[in-house]
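Asker: Scrolling down, you'll hit the structures one after another.
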Structure 1
Amino acid sequence: MHEDRELLLRQRTFRFIVLALFLILVGNLFYMMVLRHGFYKDQALENRQVRFRVTAPRGRITDRHGAILADNLYIADITLPRSSLVAGVGDSTLTRLIQWFDLPEDETLERLRQQKKRGRRRLILVPNASMPRISAVQERERQLPGVRVESRPRRRYLYGSLLAHLVGYVGEVGQADLDTTSGGKNYRLGDEIGKQGAEAAMEDYLRGNNGLKLEEVNAANRVVGRRTIWLDEVTPGADVTMTISLPLQTEMDMALGDGVGCGVAISVKTGQVLAACSKPTFDSNLMTVSISSSQWNTLINDPAKPFFNRIVQATYPPASIYKAVTSLAALSADVVDTGTVLDPCFGGMEFGNRYFGCWKRSGHGIVDHTDAMVFSCDTYYYQLGLRLEIDQLAAAARAFGLGSPCSDIYPSESSGNIPDKAFYDRRFGPRGWTRGVLLNNSIGQGEILVTPLQMALLMARVASSGKTPDPTFILDPAPEFIAPTPLPFKESDLKWCRDALWQTVGRGTGKAAKQDSFSVAGKTGTAQNSHGEDHAWFVCFAPVENPEVAVAVLLENAGGGGSMAAPIAGRWLEAWFSSEEHKLFSKGKEGAS
């Protein structure tokens, strides 16, 4: 009996354990299949879904009338995981692709090493791949684990070199960009970012917001699902409108030809830059592809500096075009009037133990203030300069905006240099310089340096009696308007200056810019250059009766401004007065896009 009871107890215990285990199993199944159904469903999906980051297309850049200057072209890249390259050596898949596509092995591996060094999450083996190569990858996807064909927007510059210095270009985000961009702004290494010009200045408008999506993939990492789940929607970048007129830009480019220099034209009323060309230039499209090292070295080692934006980065002595500043400073200081006659010019003058020559070696003879400007007599202006203090001359120049950056989108713009007493004291010591510096300064030489954009602004402000605001390259989004500081000169003196500049073109050194159908006021300049031939300047505004545009042209190592630079400005002005833009300006619609 005792044994029977013990056997029965064991049977009951066993049944209880089996029942308990069954209940636990059923409970777990109920918990997993009912209570936690959603969680495990998501987990299952996560195991076969991949997150894809979708690049937002950049906004377009257009000229003032809507002509597209920069937009996006969608291309396909053949990409690899970072693990395809270990210790600088490719794995079997990479080696196979290099052979299939007949790629130069050493150059390809070096390019991939540089991408990996820059932190790219996926390496681009073939950028902008052709359809045969795309098909080859897709047909062999099971033999190429981790290899993808990825589409992306590539920046396209429709006019390449014509607007390279103004529009700029985009490049890959590097660590330096992440360090200098506030909060990173969701950039990743390898993303595109504006590097120069409007692309860089208007980055926040052009960039847009990238998207994030979930896609169902198979074992080969190929998308197989029909439904895309968007975690973050893509927001395209906003468009930006520049003040540049494409036809007028083309005319400036053609007028400059193949020389080294630049030309810029701005609206007298609004300060909007209508055309601005710097020569030589480069093709912005080269910056959006994997440029070869030989191409890059050719560009950066070119002695003519094609990346150098001479409109705002280069500085030159203004030479005789600075005489307008000297005259207004002297009139404001009441040391002369508009008809004052000084000692005759016999080809130069002595000061101390130096002889300061006039550009006309035979001399100009007896001239009054007006003719000294019209015929650009250096000897007259040497005497004028000696009647001023260095700070008076510097203050007159700075009143026009010289000596300070004046554009709205170029952080690399040069300030130039307008020397004053403090400058010479720092450089030579309080007793290390004499009033002799005024002779050079009075004719725009010595330590004075300006940019071509500043010289166009100088002419515009002479034409408008100081009402022209700082130059702007962006029309939309409209920049904040800042009224210019009033000029400290009498209106009668400014009117005399405008008339003298008109006579300079009519009967003086600027006759090469004279036109029959409209009036031009301007000034020539031949800037001394210690490294070679003189630089040629010409600045002007037109028409004289109701000024609309101001132009500055600078040609490096070209000789005389009257013979070389003035005809270029005249040709551009002819295009201006026959253009649709001129008709809009004459109707007061110059701000319209």
Structure 2
Amino acid sequence: MQDLKRHAPTAGRLAITLCASLLLGACASTSSPDAPLDAPQPTTAPPSSPFVTTHGSRLFADEREFEFRAVNFSNGYLERGHEVAAGSHHTHEDFNRVRQLGFNTVRFGFNGYWFERDRGGFLAWLDANVEAARQQELKLILDLHTPIGGFWLDPDSPEKDFSLWTDVALQSRNIELWQTLAERYKDEPVIAAYDLLNEPVTIDEDGSQWRALAGHMVAAIRKIDPHHLIVVERLYGVRGRYGTRGQDPLFLVDDANVLYDSHFYEPVAFTHEGSEWNATQVLDGGVYPDENALIPTGAQILDDDATISTRRVDDGTTEWQRYSSEWTVAEDKKLVAASPGIAIHGALSGIVYFDDLRVFERDTQGVEREVLSDAIDANTIGHWYDWQRDTAGSTLTARRVDDDGATDQQSLALQLRGTGLNTTAGWSNNDRWFRVTPGHAYRIEGAMRGKDLRYISGASTNRAGFEINFYKPDKKSELPVFHARNRDYLAHALEPLAAFARQHAVPVSVLSTGITGSAFGPNGRGGELWLQDLVSVLDEYGIGYGLWNYHDERMGIYTTSYLAGIGKPNRPLINTLLQLHTGRSLQASMH
């Protein structure tokens, strides 16, 4: 058989999307809300079948328990118009490398348009890859990464397309694709599963569009293929954006041989350091583990009475200068955490610039220390987001500045026009939490300057400056309010998925997870430890996983774009994978 060809994507666009700026959240099934918390597992023997098959919450193949250890082949899923068979993504040797790294499966992405543009070439390409996987004793998950009539992986892209959800003809074309594959591979055990649709984002309010289409796809496949496992991914977004807005992301379909999947990239600021496909690039994702990096995980209450504010920035047009708050004791014993913020309150017009903040703590013995700093520079400015609560009578413009700063060119700005008396707006940062010790005193300082700034009389409060916001637990919440960035946090974030498996006695998976290459290596930030902890937690829960990605400039095992061939190996990542999967270290033959 001829060598497998390489397949290339649109330059610069090969990247996993940021699904998981979302925690798994409440993952109870929308189909069976009254199911017991721990559904009983079957007492019968597992099925005798060469296919990967469910048996309660476990998977089996050939009467032996099976757990996915997969790696993703993205195959340039964004490309629409080329011939797949003439591509250049991988060769036979890449399947050999996958096996050497201890993986047992390749999650094999493809674009639905390839099927329609060149059906014969597409199917021949799949056949060749099935045979290559067979020779290395690997399995394939067929992953419809880009459906016909659907592209939402980059919600800000002009190429976004949600027509799949409203066009019945497009839905039928995708169903026909799956029926064709089911007919072709219904007796092929090298195929582990059919992954119906990658990271569905609907345009309705509650995700019903995906639940309905998933049900139709499953039913259509089962008319032809009774054997193969089907992967149903959770809902990733509604209203055309990532984010489920309180909807239960996981749901059941009417079929017994289904694996329920949820991708996982927490904590996102760490795993996506340097990822240019984010709406705002994060250049410094911090380290792992980090006991001082707090992540909100439960409901908390802002204590307005405890807020500490700097002196307000002077009116008029001023030069950069540092402003500070007074030392203030956190007296409420219920306070657990705080975060710095930027806010304007009252009535003002003009522009205020903010830069280079620092927070200090003083204990009961008078010992002072810096607990947090943020230069608001190119490395950190992307962590900040703007907000507003009441701008009636005024117009607010918030922007990240790249040509004016106190110590560099970056700063944050708020501009107000109008005469509204009750404006409340500012900038916040969910990655800058710190622990609070009741009884200790705190102070914040930062650089500010005004341009044509004028405070308008008549408002009860008139200020613009830095502030510390203090939080305490919501009495109604049973969850811990914050977790540190560590293994306990990963377990907490994955618990809803594990609970769904227990509640319904169904298997679950995380078939897409990964981390950017800058987190690895001698100057890395703990990427090896993150992956070790993640796999350890997944093993405890009995959840299989798939690593994103084999070839990828940012998140790949091989970090050079595959347009240039096999590329540069991420050796620390390879070492970690070998140790996790095989107990071996990097071999000279792995190049």
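Asker: On distance in nm of label points 7 Å out along Cα→Cβ at positions 198 and 470, which of the structures labelled 1, 2 is highest?
Answerer: By distance in nm of label points 7 Å out along Cα→Cβ at positions 198 and 470, the leading structure of 1, 2 is 2.
Asker: Hey, FRET efficiency 1/(1 + (r/R0)^6) of positions 70 and 430 (r between Cβ atoms, R0 = 30 Å, to 0.05) derived from one of 1, 2 reads 0.05; which structure?
Answerer: The value was obtained from structure 1.
Asker: Assign the value -6000, calculated as helix-only ellipticity at 222 nm (-39500 (n - 2.57) for each DSSP H run of 4 or more, over all residues; to 500), to the correct structure from 1, 2.
Answerer: Value -6000 for helix-only ellipticity at 222 nm (-39500 (n - 2.57) for each DSSP H run of 4 or more, over all residues; to 500) corresponds to 2 out of 1, 2.
Asker: When you work out volume of the Cα convex hull per residue in Å³ for each of the structures 1, 2, which one comes out largest? It would help to have the intermediate numbers written out before the result.
Answerer: Details: 1: 244; 2: 172.
Structure 1 gives the largest value of volume of the Cα convex hull per residue in Å³ among 1, 2.
Asker: Can you tell which of 1, 2 yields 35, 23, 19 when semi-axes √(5λ) of the Cα gyration tensor in Å, for residues 230-437 alone is derived from it?
Answerer: Clearly, the read-out refers to 2.
Asker: I would also like to ask the following. Suppose relative contact order in percent (Cα under 8 Å, 6 or more apart) works out to 18; of 1, 2, which structure was it derived from?
Answerer: 2
Asker: By the measure distance in nm of label points 7 Å out along Cα→Cβ at positions 54 and 174, tell me the structure among 1, 2 with the highest figure.
Answerer: Working: 1: 3.2; 2: 2.0.
With respect to distance in nm of label points 7 Å out along Cα→Cβ at positions 54 and 174, the highest-scoring structure among 1, 2 is 1.
Just so you know, all these numbers are worked out from the coordinates, no wet-lab data involved. On a predicted model such as this, the values are computed, not experimentally measured, just so you know. Cβ atoms are built from the backbone, for glycine too; each structure is taken alone.
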